[in-house]
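Some structures are shown below for you to check.
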Structure 1
Amino acid sequence: MNNETVIGLSKADKAILIIIPPILGAFLGWFLPIIAGWLIKVPFIPFLSLLEWIATLEGFWISMIGMGIGIIAGIIFTFFAFHETLKVTISDSEVKLEVKDKAETIQKEDVVAVFMEEKQLILFGVDGIELYRGQPEAKKESVADGFRYHDYPWVEEDPYENKYQRWVANHPDMPSHINTLLEAREHALQKDEEEEAQILRDDLAKLGVVIRDEDKHQYIRTVKGDDK
């Protein structure tokens with residue numbers, strides 16, 4: 001039997017996600033007309049006409065329908081939470097990272113450093129290339145214990161801490177196509193477009209550019225290698 005450590009939602013977390021959202025949804029749905037009546041008294045509330053209509057509804061079946069809709073909404077939220085949570089499976093030979101509909105497997109021999117930067121789990125390969133970056137739900141101590149148990153090279157901070165430099169538009173040390181991608185990513189950061197920023201981060205990592213974000217600004221370093 002393969003010796004594995006799984007980092008993700010705990011049994012207690014899973015139980016809470018399975019039980020609480022549907023119950024809360026049922027409660028809110030049952031009292032939806034009353035809640036709508038409270039909300040229409042709030043200044044500048046959006047969807048005022050819809051809320052006013054909901055507040056006029058009354059009767060046992062209205063509450064039953066609202067409760068049913070609330071339960072369904074709670075179940076959908078639970079599935080969404082499970083879908084969005086990073087699951088990390090660590091073995092003595094590889095680490096598997098699963099989130100949303102994507103799964104990546106990284107061989108232990110390819111990992112030269114593992115650490116957490118704020119809430120982000122980061123794996124570096126040869127020359128400091130970024131192999132993976134994602135946010136687990138577990139605390140740093142639990143993540144560190146899991147990787148140490150399987151003898152991965154866990155470090156407490158970025159081993160290339162002093163190699164980063166602030167990126168500015170048309171950076172003289174960067175090729176034009178790299179600057180174009182970095183400029184697009186900085187715009188995405190300023191607009192809080194997290195998914196677009198992550199896609200551009202991945203594209204830049206393939207080109208040998210590793211990024212640290214601080215206050216919506218990018219600090220970069222380049223990875224050496226003949227293929228970059």
Structure 2
Amino acid sequence: MTKAEFDAFAQDYSDIAARNTSFFTDDYSYFGRYRARIVRTIAGDNVGDILDFGCGIGLGVTALREIFTESRIVGCDPSEESLAIARKNEPDCEFSAPDDIPPTQRFDAITAISVFHHIPPQDRDAALRYCCDRLKPGGALFIFEHNPYNPLTQRLVARCPLDVNAILLPPSETVARVRAAGLDNVRSQYCLFFPKALGFLRPLESSLGWLPLGGQYYVWGVRAGFKAGSGA
């Protein structure tokens with residue numbers, strides 16, 4: 001989707017996303033909290049500044065704020081309509097267009113949640129460089145993406161108007177690009193295995209990261225000096 005298309009969907013984004021994933025959970029905020037907890041498990045609690053790259057209307061920022069209560073959280077997105085909604089919903093957080101955040105090593109952690117499949121393949125390395133240029137030494141980048149090996153995920157992406165023109169990334173591509181960007185200790189895991197009908201099995205998810213059946217996967221890479229936790 002282009003900037004103009006995201007502007008057009010900004011007002012209805014959360015409703016469309018919630019309808020498309022209603023089989024998985026009745027509470028769309030579940031996904032944000034799930035991913036934010038993964039970031040905390042790996043990065044720890046002592047995280048100062050966090051950037052949510054491609055923040056949209058701020059749903060991921062809300063989840064990060066709830067989990068990282070002492071952190072300074074910034075969101076950036078090219079969609080001005082989305083940023084306007086994010087500023088209204090999260091007035092205590094900072095929201096900017098990407099070009100307004102200088103390439104200084106400010107952030108302890110950067111998240112990119114379901115962003116890179118919207119970026120044309122030829123522009124993905126530049127987006128990664130943008131993130132890496134803004135990481136502190138010892139900071140970590142977390143990328144969450146749809147799992148193209150999951151047939152149900154493929155079906156949901158195909159029918160979701162928010163994913164028009166999306167090109168899914170296999171984990172191998174994401175890992176290779178993050179390594180090429182110069183980050184260390186690059187790893188990946190699958191996540192989001194059980195819909196609400198199987199919710200009683202969700203405590204098992206932390207042990208299934210190797211299994212390529214999750215609805216999403218995540219990749220993280222770190223700068224020298226960062227010690228990841230035991231894993232999510």
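Computed from the coordinates by the stated procedures, all read-outs in this text should not be read as laboratory data. Keep in mind the model is a prediction, meaning the values are calculated, not measured. Cβ atoms are built from the backbone, for glycine too; each structure is taken alone.
When volume of the Cα convex hull per residue in Å³ is computed for each of 1, 2, which one produces 113? Of the structures listed, the value fits 2.
Taking distance in nm of label points 7 Å out along Cα→Cβ at positions 191 and 215 as the criterion, the largest value within structures 1, 2 is that of 1. If relative contact order in percent (Cα under 8 Å, 6 or more apart) is calculated from each of 1, 2, which structure is the one that comes out at 21? Going label by label, the one that fits is 2. A value of -10000 was computed for helix-only ellipticity at 222 nm (-39500 (n - 2.57) for each DSSP H run of 4 or more, over all residues; to 500); which of 1, 2 is the source structure? The read-out comes from structure 2. When semi-axes √(5λ) of the Cα gyration tensor in Å, for residues 87-150 alone is computed across structures 1, 2, the figure 16, 14, 13 traces back to 1.
Across the set 1, 2, FRET efficiency 1/(1 + (r/R0)^6) of positions 63 and 103 (r between Cβ atoms, R0 = 41 Å, to 0.05) reaches its highest value in structure 2.
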